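Please treat every number below as a calculation from the coordinates, not as lab data. What you see is a predicted model, and the numbers here were worked out from it, not measured in a lab. Cβ atoms are built from the backbone, for glycine too; each structure is taken alone.
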Structure I
Amino acid sequence: MTEKTMMYFLTFVGLYFELAGAFLLSLEAIGAQRLAMIEATLRKHRVIRFIVLVFLISAVFIFSKILKVLHFAESLILIITLGIISDFAPNIIRFLVQRMDNGKVGLLGFVFFAIGFSAQAYVSLSLLF
């Protein structure tokens, strides 16, 4: 692995860890009771979520064809991601709410954020010297 490839790898890994940490910290800030209400609402309105998902899929295809911003493979990956998130969001939220009772989500979010920030700081400082 060349140095340039390693720096790209560390940058993206750091970015993803930082985003995951920020996401988990924001979930901790929202609170378990509020997330439980959101999870119940998502379970209750499955038909509306499906209609929104179909609308988002149509919008992705329209934007990829008209604006030529996304290639076909990228739009398919985006559509699959939207479908997975739409289908599994209540289960993911319920799993996180169960873990939030012990305060582990906030701690894990802080650790992820610190790891991501450290990796990006290492890349930035390495490029300076």
Structure II
Amino acid sequence: MFSQLVVNWLYTGKVPDDRRDSLDPGYIFADRYDFPELRSQIVGNVYSYYVARNHLLPSYKVIIQAFENLPPTCKLCELYVDLYGSRWYTELDNEEDAALREQLPTSFILPLMERLGERKMGGEGCEHDLAYYSEQK
């Protein structure tokens, strides 16, 4: 649960690596209550999970939750658009994924279309390094 993630972060200043399921709700909390350090740490964990550890993509459920609860210009949403823009292929979707794909918010689809229009063939990973997604400049 994301409340454990937030409490852990408040006491230790760190976001645990093994809490993938609570990262997005934790980021939504950090966005609503303006905790930029927490947001940056969560983005770092998400980036590490999908880029450094080479997991494919966040689920459509994760995308829907993020884009329904966050500004599309936040760093987490930008990271998700970049990941999908460089790795997404519909032939990897199963029937459940295809049904969820129809529920993707316009705030995700429009930047994704722009990103796909600029995509280089054979793209892997992310266009940007982790520093781009950090709010701590």
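Worth pointing out:
- Rg and Dmax of the Cα atoms in Å from the coordinates reads 18.6, 55; which among I, II: I
- Value 2.6, calculated as distance in nm of label points 7 Å out along Cα→Cβ at positions 17 and 97, assigned to which of I, II: II
- Structure (I, II) behind the derived value 54 of relative contact order in percent (Cα under 8 Å, 6 or more apart): I
- Of the structures I, II, the one that 2.6 was derived from, the read-out being distance in nm of label points 7 Å out along Cα→Cβ at positions 9 and 57: II
- Entry that produces -17500 once helix-only ellipticity at 222 nm (-39500 (n - 2.57) for each DSSP H run of 4 or more, over all residues; to 500) is calculated, selected from I, II: II
- Highest-scoring label, criterion being mean count of other Cβ atoms within 10 Å over residues 25-32, among I, II: II
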